[in-house]
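Some structures are shown below for you to check.
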Structure I
Amino acid sequence: MSKFLIGCLISLMFILESIFLELLPANVYDKNWIVVPYFLFITILFFSIYGSRNVGIIYGFVFGLLFDIVYTEILGIYFFAFPFIIYICNKIMKAFHQNVFVVSVVSLLGITALEIIVYEIIKVIHLTTMDFSSFLYLRLIPTLLLNLIFIVIVAYPYKRYFEKYAQTMRDNF
């Protein structure tokens, strides 16, 4: 049952990302900002750190592909970026204690890496004319602020739930 609930939670985050900005009042943030919720990525990253790294990477591939199909016109960016960054963040976490604060900071670093990778790929294929300083001010910083708020809200519940999942998986084997 727990595996089913994990899949439902990750699917819910995928759906929530698409409707979140529609529900957010426009006067909450500057109209020039490009705010990107990465609730799905954060959920998968927390799951891969506290739950199962290998299953988290698989979720990264699957939902990265879905993310590409639904939200972007270029297939493959998120399909490769999600699992790659999840893998790198898991390697970074081997050097640190897995407390909520450290995982939250690593999650924000992962989002930063994801945003920069996507920006650079889109810049290389000439789909944007935005310079890097505008990207930092108009997209990266607002995106990090929104996702920091989300992390503050969900970090501890995710930690507890995913650790309980990992313990259940260990007990069953």
Structure II
Amino acid sequence: MSAGTSPSECTLRATTDMLTIRTAGPADADSVAMLVRELADYERMSSAARATAADFRRELELPAPVVRVLLAEQGGELAAFALYFFNFSTFVGRRGLYLEDLFVRPAFRRQGVGLALFAALAREAEAHQCGRMEWAVLDWNEPAIRFYQSLGAEPLDEWRVFRLTPPAIAALSARARRTPS
């Protein structure tokens, strides 16, 4: 580690056998947007993927972006990405690393790219003293589920994910304004 380099900066740049994992910056926004569209296609959710390169660029240009992105390149080609952010666990009393999306392009699967990305994420979680790493997976994605279990991850079957979309957020906000406290 060189002087002035934080442990997380050091761990997020790793190169092995032509596989490079690096932190994405604003200049990578087009690549991130392209990989998100490919992920959406794979997950059969293309119509839901509305984020643009400009959206990612705007966030990644911030001095303290909410999201962080790792890009994996193999032999000079873009192979995969992992987009994550930090949250906080009230039960553990520590921050956690939440993996929003990880996608390995089909041509690069079964070559250790996903494992290398997860290892880089684990190093990032350790560097930030995270109490846990969590993510969601679609229930039909058996290859991903088997891969996650091979890493030692355990499914949280007793939890259900809920979501409010902008129309529901607006309706709830309006309802809260009408309700006396």
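So helix-only ellipticity at 222 nm (-39500 (n - 2.57) for each DSSP H run of 4 or more, over all residues; to 500), computed for just one structure, reads -26000; which one of I, II is that?
I
Thinking of I, II, which structure, once P(r) over Cα pairs in 5 Å bins from 0, in percent is computed, gives back 1, 8, 17, 21, 21, 16, 9, 4, 2, 1, 0?
Only structure I yields this read-out.
Supply the structure label, taken from I, II, corresponding to relative contact order in percent (Cα under 8 Å, 6 or more apart) with the calculated value 17.
It must be structure II, since only it matches.
With distance in nm of label points 7 Å out along Cα→Cβ at positions 107 and 147 as the yardstick, tell me which of I, II scores highest.
If we compare distance in nm of label points 7 Å out along Cα→Cβ at positions 107 and 147 over I, II, the biggest value is for II.
Compare distance in nm of label points 7 Å out along Cα→Cβ at positions 91 and 123 across structures I, II and report the one with the greatest value.
Biggest value here belongs to II.
Values in this text are rule-based calculations from the coordinates and carry no lab data. No experiment lies behind these values; they were computed from the predicted model shown. Cβ atoms are built from the backbone, for glycine too; each structure is taken alone.
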